[in-house]
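Student: Structures are listed in the sections that come next.
Read-outs throughout are calculated quantities, based only on the coordinates presented, and are distinct from any laboratory measurement. Note that the structure is predicted; figures quoted are calculated from it, not measured. Cβ atoms are built from the backbone, for glycine too; each structure is taken alone.
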Structure I
Amino acid sequence: MTSSVLPTYNRAPLHFVKGEGAWLIEEDGRRFLDLGSGIAVNALGHANPELVQVLTEQAGKLWHVSNLYEIPQQEALATALTDNTFADRVFFTNSGTEACELAVKMARKYWYEKGQPEKVEIITFSGSFHGRSSAAIAAAGSEKMVKGFGPVLGGFQHVDWGDHDGFHAAINENTAAILIEPVQGEGGIRPLPDQCLQGLRKLCDEKGILLILDEVQCGVGRTGKLFAHEWADVTPDIMMVAKGIGGGFPLGAVLATEEASSGMVVGTHGSTYGGNPLGCAVGKAVIDRIADEGFLDTVRARAGLLRQRLEGLVASHPDVFEGVRGLGLMLGLRCRIAPADVVKAGYDAEVITVPAADNVLRLLPPLNITEDEIAEAITRLDRAATALESR
């Protein structure tokens, strides 16, 4: 009998029934070390006791009222975000895809209100991933994303990653914004060098262009800073956030400066569920924990340990792995074989990883993974690589 679920995913034959920190328990009792975190979502691990308590307490009070009314939990989370970032304003969504939709609308509305309605073009980059909505797939522009879904939303200029000449040639009088991930996730864990992000910020200032950063995957402590752009000591005008911000609860946000968000007034955007009391209560607990500098110090230390051990793994299995790249606990193993084969071998070794483009295997463990769990992760990845070599 076929499943009633729409078959848009090639699902692994695993049925997880419980999670504990960095661990997932299959219904047959096997314990898998989760280095995927639901694709960088479970930033504080599965069933984190603090988040469970916050969610349970809020669930006993109020779940949903809609944005027709003021929501104290939403205001508290927005204040925590503006206190810890460049932003003056926050709009809450349910996902990163929804955040992309608003970021695009916000940039274009900004220029419309400035009397320049022709400034609608947004420059994006190859290998990017901004979601699955019409605007998000148009922004990415790859054939894989847009094929069969035309007509594709216009107003995007696509530039090859690292093509400086092509990038400068794409800028014109109708350019409204540049949209880029500080670290590409789906594109293969490709960090944008600090000097390049600094150069983008300078160029945007010189040309009067808005800078939109997509930190859906690389934000909320994933790289060892609260947000990845902090490594380059720059700030965007608009930023997309999701995944880790809810610690597993569906939550996203768009953060923006007062100036960049000035066109978004009453009636210009909305969300039925966005910013609900449940999600914002959990999100506030997540931000309070991760924004703490002591916590981020530990993330950076664990990231250094994991990277060191991964370098050793690569050296031990040169026929399987080529190298390590990434920032913080957003790391990639570039493979000499199909990453999907490594993922499957990992299932046999009871370790969860995530494939990406450019022959890369993503490692996105919970930010509070322990040193012992890192050691166990390497043991299981070693076991998977050894099995692949023996085939």
Structure II
Amino acid sequence: MSVYTQLTDDQFAAFCQSFGVSFARAIPITQGIKNSNWFIQTTDDVDGTYSYVFTLFEERPPADIEKMAVILNQLNGKLPVAAPLAVIESNGSQTDGDDKRYVIHYEDKAITLVPCLAGSHPEQTTQAMCHDIGAALAMLHETLQALQPSEQYGVPLYPWSDVRDREMQFMPGDEAKLMSDIWRSYSELPLTTLPKGLCHLDMFADNTLWNLQKGEARLTGLLDFTEVSVEHYVMDIAITINDFCTTWGVAEQGESVNFDRSKMAAFLQGYESIRPLNNDEKRALPVMLAKAAVIFWLLRLNVIHYNRTEGRTGDNIMVKNPDLMKRLAAYHWAQVEKAQNTVFVLEHARYKDDDRNNDVEDFKLIGVFATEQQAQAAVSQLKNQSGFKAYPNGFHIDEYPIGQIHWSQGF
């Protein structure tokens, strides 16, 4: 939430008055990389306390921010979110229901004012916190299904493939290959079978607030809903896992990237306590983790690109290291490649009376496939064909590691 647009105290006072808030002081918030944000101290606040967060959205059009306000109101009461204040009309009243306005404009940019939420950003996450954020993300996915059609409320997905094509021209060969391999593997997933809906898509730890007491953490705030879009739920899961389950070393420690699979297990347990994943989502998750890291690798490169081309400079501009996301992408891709050292063998045995307890009357090796999904697709293609349709219980899919002997004795 770097500060890109500078406002005067008189401007802050006028904007805050539009929301019915008496302005005293604005304090820049320098964490984050997309919008300009300030804490707002009102005339009723004591020194060092702030009641609101004032956001000037640098990229998103006001219409997108209006959608965000509807989304936050939908979640309000089920999750700890800060719903934008309604604009006070010229006669001093607020409009009701669907006619409420939550956004004011400044140079074609949107401004909102939201209440400050209690709590603080976590410096480190625990397994318990990963469990709780998993459950919260599942609740978000479930609750926003009520907003239909979902495309009407979500903003368009950013054209990351364009950023990829631009940045890959300047990458070392190994980095470009890593990005290309992950992107290709993602495109080969059975994407049409993966559930979709409105997703947060930026649920990093610094977009959450927690109340830490007696060694326990309670989730008190979910922030930054500017990226809510229609996407596969498993992508939103992967984005959140990547930050909550990774320990990012500080610069003095070499900026290490350490992914914790036990934290990921806790996250998934929390998520599935609200919304169970289907088998396709579980199989897609390893590639989605790599792709999600690639997206945020590109996002950070994109920020550097726009800072350079638009001359953005100053002490309030913060740039996150894209190399950290590159290394996380490489870690996940290594796990995918390790999993790809297996094949799936599809066979069909014709049992007498199609009963697996009976003798085999005929046996066919149908094919060897790189993924279980491909083998299942072959079963779907064959099961209604002549012969096979009379013996549907005869299909077998077995997983075999490559390069190993699977029968070590004589016969």
Structure III
Amino acid sequence: MAVKHIGIIMNGVTGRMGTNQHLIRSIVAIREQGGVALPNGDVIIPDPILVGRNEAKLQALVEKHNLKRWSTSLDDCLNDPYNEIYFDSQTTVRRAEAIRKAIQAGKQIYCEKPTASNLEESLELAQLAYEAGIKNGVVQDKLFLPGLLKLKRLVDSGFFGQILSVQMEFGYWVFEGDWQPAQRPSWNYREEDGGGIIVDMFAHWRYVLDNLFGEVKSVSCIGKTHIPKRVDENNKPYICTADDAAYATFELEGGIIAQVNSSWTTRVNREDLLVIHVDGTEGSAVAGLRECKIQHRVSTPKPVWNPDIPNPLPFQEQWQEVPGNQEYDNGFKIQWELFLKHVAADEPFPWTLLEGAKGTQLSELGLQSWKERRWIDIPELSLGVKKSGKIVNASK
């Protein structure tokens, strides 16, 4: 058995998501478990170097989690051949420039989404990585949530018969920051800083819908800025220029209709922060982040609408829990392990920068639909192939 240490540049891990999900619950957890085992018996040990602008935060993270390396110079990290992977969880407006530099330095790329501020940049990054022949991936963490894994099992087994529709409700009340601190950073509510729930969440909904039910073919969307003013981290009021809620309908391949509400201005009266309800000819399912319950055709009750009497049926009790039948690890950690195996052992990893660009595309078309108040079809994305020094379209 050989032990291989892989240097990973981690840029942006002083933020909430980068610290908790990518550093502590993924890379540090992988190190503490002894690395990632490959099929040939070798073991990969990730060796991160934390990069950012705040020396104090970087040093504190390194010391707290028994790490050794940190830097405020991205260029120095990229110039070090020991570092094979570049990871980016910065704010969206900073991501594309750093990834370009990492591609030029020959690093394998793994990053958060959205991969860039617009579709043109997202496709450019995918094309650059393709031309450079480097491995690349985008975080698509919700695919590895226990509730969605159970839902995928139902889809693959044919439980639903013909899937008819999908309803998704996501969100919670984010405090305005005046009498209680907000749970999300203030840039989320400023369009000029890359904020907005459409930009943030449609990147997620694209890969969830594509991977579970069928490719998204068209979109109709209305966004709103329900809360016009908020208070930032420095207790200063600011004007919200980005949408904080979106009400969308998607048509998927096969004629499946998906209705998706996303909101940071709703108070939760459902079983989870994300609830996905799927109806099919043979059965239905309701999934949250961890749990999933079903109602088959043969056990479907026969309610009759009668508003003149109290409801006699205990609807919530007429569903059956889907068992886990396995242990579920952190979704971010699972995908990190898959990407490390992809880099070290060339194992498959389908969630590429091109897949990330699809999320950016859906966000842009959702915003366009809102502006123009109409349905918009979604063109197929593909990378180009170099021929005679020119880029021509080619299917992916």
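Student: In terms of mean count of other Cβ atoms within 10 Å over residues 11-18, which of structures I, II, III is highest?
Tutor: Numbers: I: 10.5; II: 16.2; III: 19.9.
Looking at the calculated values, the largest one is III.
Student: Among I, II, III, considering only percent of Cα pairs over 23 Å apart, for residues 155-346 alone, which has the greatest calculated value?
Tutor: Working: I: 53; II: 48; III: 58.
Once percent of Cα pairs over 23 Å apart, for residues 155-346 alone is tallied for I, II, III, the winner is III.
Student: Something else: Starting from the value 2.6: which structure in I, II, III was distance in nm of label points 7 Å out along Cα→Cβ at positions 51 and 379 calculated from? Show your work: numbers first, answer last.
Tutor: Numbers: I: 2.6; II: 6.2; III: 3.2.
The read-out was computed on structure I.
Student: With relative contact order in percent (Cα under 8 Å, 6 or more apart) as the yardstick, tell me which of I, II, III scores highest.
Tutor: Values: I: 23; II: 14; III: 19.
Largest calculated value belongs to I.
Student: Out of I, II, III, choose the structure whose coordinates give distance in nm of label points 7 Å out along Cα→Cβ at positions 123 and 179 equal to 3.4 when calculated.
Tutor: Working: I: 1.5; II: 3.4; III: 4.9.
Answer for the origin of the read-out: II.
Student: Between structures I, II, III, where is volume of the Cα convex hull per residue in Å³ highest? Intermediate results must be reported in sequence, preceding the final value.
Tutor: Values: I: 158; II: 207; III: 180.
With respect to volume of the Cα convex hull per residue in Å³, the highest-scoring structure among I, II, III is II.
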